[in-house]
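**Q** Each in structure tokens, the structures are laid out below.
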Structure I
Amino acid sequence: MQDYYDSLEVRAAADREAELLAALPAQVAHAQRATAAFREILAGVEASTITSREALAQLPVTRKSELLARQQASRASDPFGGFSAFVRGPQMPRIFASPGPIYEPDGSTRDYWRMGRALFAAGFRSGELVHNTFSYHMTPGAFMFESGAHAVGCTVFPAGVGQTEQQLQAIAELRPTCYTGTPSFLRILVEKAQESGGDITSLRKGLVGGEAFPPSLRDWFLERGLHVYQCYATADLGLIAYETAAREGMVIDEGVIVEIVRPGTGDPVAEGEVGEVVVTSLNPAYPMVRFGTGDLSAILPGQDATGRTNTRIKGWLGRADQTTKIRGMFVHPGQVAAIARRFPEIVKARLVVSGEMANDVMTFKVETAASPQGLDARIGDAVRDVTKLRAEVQFVQPGSLPNDGKVIEDARSYK
């Protein structure tokens with residue numbers, strides 16, 4: 001197993017699915033029992049019946065806006081809004097804050113965020129030194145990567161952010177092999193070393209996150225002898241997916257169940273269609289059930305060329321929250337979905353806003369194979385009923401709308 005973090009990565013796909021679904025009812029029951037938030041969100045749900053992806057898809061999606069609202073409502077008694085199974089004590093060594101602020105618990109278990117798997121796939125190995133440049137101030141990123149590095153067997157230099165000259169000196173003297181941090185800061189370090197003559201030739205590999213990592217920058221690092229990979233993780237869920245040497249999308253982590261749903265809904269989309277990433281975590285300390293990340297991605301067909309058998313996603317493709325202000329009214333993706341659900345003839349819908357500011361034009365584009373007389377008028381009435389705004393209804397052929405996850409397209413001129 002030297003090429004893999006553990007045997008879970010190469011188990012038969014059918015075995016993985018069976019094991020994940022077998023664990024699902026107990027996790028749902030645990031979330032209901034151990035957390036006040038999911039006791040309310042999943043009220044009336046019989047956990048023992050949630051044994052399939054179809055059953056899971058019937059549960060509500062909890063989005064970050066709801067997490068923040070519940071936290072704000074219970075700040076004095078519970079900073080986590082009822083989502084954590086623990087509130088302080090030896091099982092929670094740290095509390096972190098993300099913008100909002102949203103407070104996240106740290107757990108006492110080894111590699112709590114399961115980041116070791118992503119680091120191993122990026123080539124990190126036991127005995128190596130990791131130069132960790134994520135911030136150690138308030139936010140959890142540095143600790144997420146550090147705990148994963150420890151799980152792999154690495155030693156960590158907690159560099160944090162800034163102080164570029166001191167960081168270059170530390171790299172020259174300590175000779176780390178591995179880098180963790182944002183890709184943009186790694187580029188700053190490389191460029192500063194080139195300018196000053198600093199020796200950072202010990203760095204050979206990296207795992208980055210926190211911002212976009214385009215192929216052009218990946219290739220820029222490769223030209224300089226740095227093999228840099230990316231991963232997809234959040235403080236709420238830990239590792240979601242990670243890049244491998246195949247560099248074809250990202251392989252989903254073994255400790256989560258990932259769904260891709262139509263933005264604004266909890267409805268799973270077909271393989272290959274872009275939608276919002278919704279994750280159910282099997283973490284007992286912070287048992288998120290159908291947590292909407294707000295990120296867009298899509299499922300890739302087939303398996304990873306490295307032999308890892310889990311499903312792959314394309315990676316980060318944008319944000320799912322497309323809430324748009326039109327003629328003084330906010331229109332949400334969920335409203336577009338609510339309109340489409342009223343008509344079985346609708347295959348897919350997209351609201352396009354064009355014109356200039358203060359002179360908005362709304363076009364409700366509908367993929368349909370059959371458009372009986374009067375359907376456009378009825379859809380138009382539904383648009384007005386749900387959004388309180390008027391729109392032109394336009395029929396298009398199935399498959400002709402872009403596969404980009406957008407249900408609201410803002411095409412207005414802002415000149």
Structure II
Amino acid sequence: MEYFDTLETRAPQDREAALLAALPAQIDHAKTRAPGYGEILAGVEPAEVMSRAALAALPVTRKSDLMERQAAAPPFGGLAALGKEGAAGQAAHLFASPGPIYEFDTARAGFWRLERALFAAGFRPGDVVHNCFAYHLTPGGWMLDGAARSLGCAVVPGGVGNSEQQVQAIAHFRPSGYTGTPDFLKVLLDKGDELGVDCGSITRALVSGGALFPQMRQAYAERGVAVLQCYATADLGLIAYESEAREGMILDEHIIVEILRPGTGDPLPEGEVGEVVVTTLNPDYPLIRFATGDLSAILPGASPCGRTAPRIKGWMGRADQAAKVKGMFVQPAQVAAVLKRHREIARARLVVIRQDDSDAMILHCEVSGGDEALGEAIAASLQEACKLKGAVELVAPGSLPNDGKVIDDQRSYD
């Protein structure tokens with residue numbers, strides 16, 4: 001059995017002690033070097049934050065808070081520790097993600113810590129990796145690119161789209177591994193079949209940015225590709241990853257994770273489903289109790305693979321009703337934007353399903369006397385608002401449940 005480092009197999013009590021011992025210095029660093037945290041943590045004595053109970057007393061920072069702070073105090077809302085006011089010039093790359101949310105990385109080795117997930121998925125020095133996360137403005141491509149190169153791999157920067165050119169590159173460079181969203185791997189393999197191009201060199205994959213459904217994983221296995229997944233965000237880097245045991249997702253070694261009752265700062269007991277909240281030990285971006293908006297639960301015991309860090313069940317949906325569709329978040333506010341454009345709609349619900357091994361959206365709209373032209377116009381507005389295509393179904397007034405749900409994710413995550 002191989003491990004990325006000895007941290008992965010240390011005694012759980014040693015890991016917990018080390019993380020909590022590092023917490024006071026990180027709190028002090030955030031207050032001192034990041035002006036925003038000087039405000040958020042005003043009155044907090046860092047030396048007293050030495051337990052999970054003390055951590056739970058600190059404020060939670062949400063993505064909505066981050067967006068507001070960044071708008072008021074560009075570029076990073078005072079939460080980055082990059083010199084005076086988080087100077088962007090001290091970053092290596094600057095990113096703009098939908099929201100908008102602005103992120104960065106630095107030249108610090110292992111900034112996003114994804115090397116650990118790649119290693120657990122079987123990637124080794126000397127491998128060639130075909131990376132299909134987006135490189136344009138958003139950080140996904142750079143996150144895996146940097147980690148793979150740090151691990152000693154060569155990277156083909158495929159990005160998204162251009163599937164015909166990508167399969168030609170796969171046939172030429174013969175990469176052994178793929179990184180990208182779960183769905184896009186199928187696009188490439190199918191395109192290879194269509195063109196008669198051999199993509200069989202790919203035997204392993206690390207995927208993220210969307211759900212890896214059991215039937216999808218099995219279909220890849222039947223094609224000779226062993227697929228594992230990881231859970232990471234542009235703000236926090238790696239949160240959790242799968243090992244060959246495939247029993248839950250193992251937490252990264254350099255973060256403190258809490259599962260909170262959604263909408264509160266209150267930790268939940270092991271096994272209860274709640275919102276994933278992360279405190280990172282990254283000195284450049286010292287996010288404290290940063291709420292991801294994702295739902296999960298802590299699993300009991302340790303992974304059979306020998307790694308001893310706590311495990312989460314995996315991604316179980318969004319606490320804020322947002323859904324990740326084909327690697328992109330769809331928010332209730334985007335559905336509201338469609339309704340504002342079409343006043344004929346009394347109420348709407350966006351249903352997300354799996355259709356032909358891919359994510360699909362159907363916007364159910366309550367209208368009186370709608371016709372095909374209206375449905376097409378609403379579909380165009382939906383695509384403009386969400387940057388994704390979706391079907392529209394016009395239904396009679398009063399037929400949708402009056403339960404406040406705007407996005408209904410009907411995909412199974414079991």
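Every read-out reported here was derived from the displayed coordinates using simple, explicitly stated rules and does not represent laboratory data. All values reported here derive from a predicted model rather than from experimental measurement. Cβ atoms are built from the backbone, for glycine too; each structure is taken alone.
**Q** If you work out mean count of other Cβ atoms within 10 Å over residues 147-154 for I, II, which one comes out largest?
**A** I
**Q** Also, I was wondering about something else. Thinking only about volume of the Cα convex hull per residue in Å³, which of I, II has the largest value?
**A** Going through I, II one by one, volume of the Cα convex hull per residue in Å³ is largest in I.
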